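Several structures are given next for inspection.
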Structure I
Amino acid sequence: MSRVTTVLFILVICVLLLAACSTAAETEVEDATAEAAVNEVTFTAVEYSFEGPESISAGWTRLRLDNQGERSHDLIPVKLGEGKTVDDVMAALELEGPPEWATIYGQVTAESGQSASYLVDLAPGNYVLLSFGDSEDGPPDAAQGMIHTLTVTEGESEVTEADLPLADASVDLVDYSFVVDGDIETGEQLLYVRNTGTEMHELSIVRLKEGTSFADIQAMLESGEEYEGEPPFEDVGFMLLSPGISTYVPMDFEKPGTYVLTCFIPSVQHEGMPHYELGMIQEITVQ
């Protein structure tokens with residue numbers, strides 16, 4: 001499977017998934033009404049480290065990743081449970097299941113020389129920022145030391161609903177389906193994505209190429225076999241969220257056509273069954 005169709009499970013080294021969220025030189029969450037109140041923080045990625053602040057205030061924050069390295073890198077904020085440390089994170093990389101104490105606050109990916117951003121409501125606490133990079137390039141970035149500690153401090157957020165951007169559509173990740181509200185149209189769309197379920201979920205979006213049907217994708221997943229040659233779809237975007245986390249993320253629906261939303265996360269409540277087998281796969285049409 002491609003990067004978007006191979007599961008990225010944070011802190012589980014055997015199931016990395018990455019997403020190329022944009023092919024543009026700059027992918028940003030832009031909304032004039034939000035500029036004054038929303039925090040904006042930039043982290044610069046190189047091989048294999050982040051440069052950026054060690055402490056920021058809680059609340060709605062635009063996280064920007066500026067990739068000045070030569071490879072693809074990610075920015076994945078993970079809030080640690082009480083008493084957990086970076087050493088615990090490194091130990092968890094070798095486990096075969098997700099640690100209950102890790103809360104995933106979304107992610108963003110930028111290719112070499114590019115930048116990308118998204119908007120997320122950060123709670124106070126201790127975080128680590130991780131990158132996994134392109135698994136085809138060798139060991140995950142985090143295994144090579146690409147981990148940055150971040151403290152999110154208490155603070156009086158001045159952000160109101162009026163300060164937040166107006167999304168083109170919303171996508172709720174529930175147990176076990178997608179609930180899409182609004183029409184997703186051709187071009188760059190700002191999606192409000194939130195996990196309202198009880199398990200970690202992902203939103204993986206692909207556009208089906210001409211001659212490929214939704215039934216073809218379902219059959220391919222059921223067979224468990226990899227496709228031969230060029231994939232029958234194009235990656236559009238990806239978002240991974242723990243329960244209760246909300247984000248605003250831009251995604252480029254470059255062409256009209258049939259798109260498929262999928263969650264590949266294994267269910268902790270159903271003996272590791274992938275969420276798409278429980279019904280978390282959906283076809284949508286973009287005009």
Structure II
Amino acid sequence: MQKRRMIKWLLVAVVILAGIGSYTTRSKQATNQQSITAVGSTALQPLVEAASEEYSAEHSGIFINVQGGGSGTGLSQIESGAVQMGNSDLFAQEKAGINPQKLVDHKIAVVGVTPIVNKKVGIHRLTSKQLIAIFTGKVKNWRQVGGKNLPITLINRTQGSGTRVTFEEYGLNGRESAVAQEQDSSGTVRQIVSSTPGAISYVSFGYVNKAVQPITINGIKPTERNVMDNDWKIWSYEHIYTNGQPTGLTKKFLHYLQNDHIQKTLFNKLGYISVKDMRYQRTWQGKISKGSGVE
């Protein structure tokens with residue numbers, strides 16, 4: 001009997017020690033885990049999410065939290081120091097209330113932005129004049145521009161959106177879109193356009209799929225090649241801003257985003273253009289010059 005009790009207590013002791021060992025291992029793993037957060041542009045979000053998943057899979061104990069919210073949110077959050085990376089379709093100089101002196105710009109990619117319409121509209125191409133007339137509310141039915149007899153439903157991005165700023169500046173030649181419903185996500189915009197007869201909006205190339213119809217403008221198609229040659233004017237840089245020079249995991253992840261492997265695989269797959277492939281560059285004031293801008 002006494003021998004049985006001794007064996008029983010030995011087994012209990014083994015279980016307890018195993019539990020302590022397991023807890024210690026989990027504690028070490030938790031202690032060793034590193035995490036950073038990126039917030040902002042929904043145009044850049046798919047690329048950063050995909051790259052972060054690959055990076056985390058290659059490096060254990062790494063977590064990169066990626067959130068949307070728009071370029072304005074990304075710039076304000078990085079300026080305040082609330083996050084490690086602020087994603088933006090805008091130069092910091094373009095956003096009122098942001099002090100660009102505090103921030104370091106990392107141009108990650110270029111994206112084209114295209115108007116998209118619901119497939120029932122019956123339109124594949126427009127002139128710049130027609131596009132401006134539609135978005136400023138002067139044209140209210142698709143039959144006025146050769147489409148079906150359907151009322152036009154405008155869908156805008158929110159005021160803080162870099163995609164909206166890019167579209168209004170280079171698609172509408174600096175004019176503001178008429179007051180319409182606003183959405184803070186490119187994915188939501190696409191979903192609404194695809195399910196609303198008569199709807200029109202705009203998204204970065206990476207959000208275009210078979211559910212919506214992209215629009216040719218002045219005979220020029222919204223393609224990556226046309227963006228590279230600056231024939232398609234509606235494009236923007238995709239920036240990741242840091243508050244000062246990046247360090248640690250942030251620095252490593254930014255370097256990962258800019259390596260050739262990522263730029264040849266994820267960029268092509270998701271519809272992004274490498275800055276290195278651009279034949280023209282643009283300043284924050286909108287001045288165009290020949291060259292990629294990569295030193």
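Nothing in this text is a laboratory measurement; each read-out follows from the coordinates by a stated rule. Remember, it's a predicted structure, so these values are computed and weren't measured experimentally.
Tell me which of I, II gives 65 when you compute percent of Cα pairs over 16 Å apart, for residues 181-260 alone.
On the way: I: 59; II: 65.
Checking each candidate, the match is II.
Tell me which structure, out of I, II, gives 92 once volume of the Cα convex hull per residue in Å³, for residues 109-204 alone is calculated.
On the way: I: 180; II: 92.
The structure behind it is II.
When helix-only ellipticity at 222 nm (-39500 (n - 2.57) for each DSSP H run of 4 or more, over all residues; to 500) is computed for each of I, II, which one produces -11000?
On the way: I: -1500; II: -11000.
This value belongs to structure II.
One of I, II was used to calculate volume of the Cα convex hull per residue in Å³, giving 171; which? Could you put the intermediate results ahead of the total?
Numbers: I: 126; II: 171.
Comparing all candidates, it corresponds to II.
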